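Given below, in the form of structure tokens, are the structures.
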Structure P
Amino acid sequence: MEMIDDLSDEQFTDRNPDIIYERIASMSCKAAVKGNHRLSEAEANHLIDQLLDLENPYACPHGRPTIISMSKRELEKKFKRIV
């Protein structure tokens, strides 16, 4: 609601759409689940379902990755299973 109120204020009526997009992206990041925040399995599955419904589920609005791909070999190297 705060975001809608802010965007409907006079100060945003003449603003560049990129500025409005950046404001929305910033508010989204602040509301996002952070590290060390415990989620139930149901909450995690719900978030994943919502993520996969997005047009671009691979990055947050700021461009940070949300999904990465790693081969089995890369994963084994990270855990020092192979050299």
Structure Q
Amino acid sequence: MKLEILTPEQKIFTGDVYGVQLPGIQGLFEVLDKHAPMVSALKAGTMKVLTDKTNTASYSIQGGFVEVLNNKATVLVEGAVQK
């Protein structure tokens, strides 16, 4: 699936990934390939990008939103820093 991570200042990441783990308002959740369409609010925390089944990249994010549509996840956050 495609993943795009955006802040008001810049594009942090764009590319194909296996999945992404996000800090939702109600707790952590994961979005994988071919996930159903959804929109969710995010709180500050750690986002893990699953680049494939064994490798991950972690980002410390501030609050924002995620939209999943047509096998693409777009993460819109106030700020993000790779750990």
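Once Kirkwood radius over Cα pairs in Å is computed for every structure in P, Q, the highest value turns out to be that of P.
Matching task: 0 is the computed value of helix-only ellipticity at 222 nm (-39500 (n - 2.57) for each DSSP H run of 4 or more, over all residues; to 500). Pick the structure from P, Q.
Numbers: P: -14500; Q: 0.
Matching structure: Q.
Any idea which of P, Q comes out highest on distance in nm of label points 7 Å out along Cα→Cβ at positions 22 and 54? The partial results should precede the final answer.
Details: P: 2.0; Q: 2.8.
The maximum falls on structure Q.
Name the one structure among P, Q that relative contact order in percent (Cα under 8 Å, 6 or more apart) of 15 was derived from. Matching structure: P.
Computed from the coordinates by the stated procedures, all read-outs in this text should not be read as laboratory data. The model shown is predicted, which means the values in this text are computed figures rather than measured ones. Cβ atoms are built from the backbone, for glycine too; each structure is taken alone.
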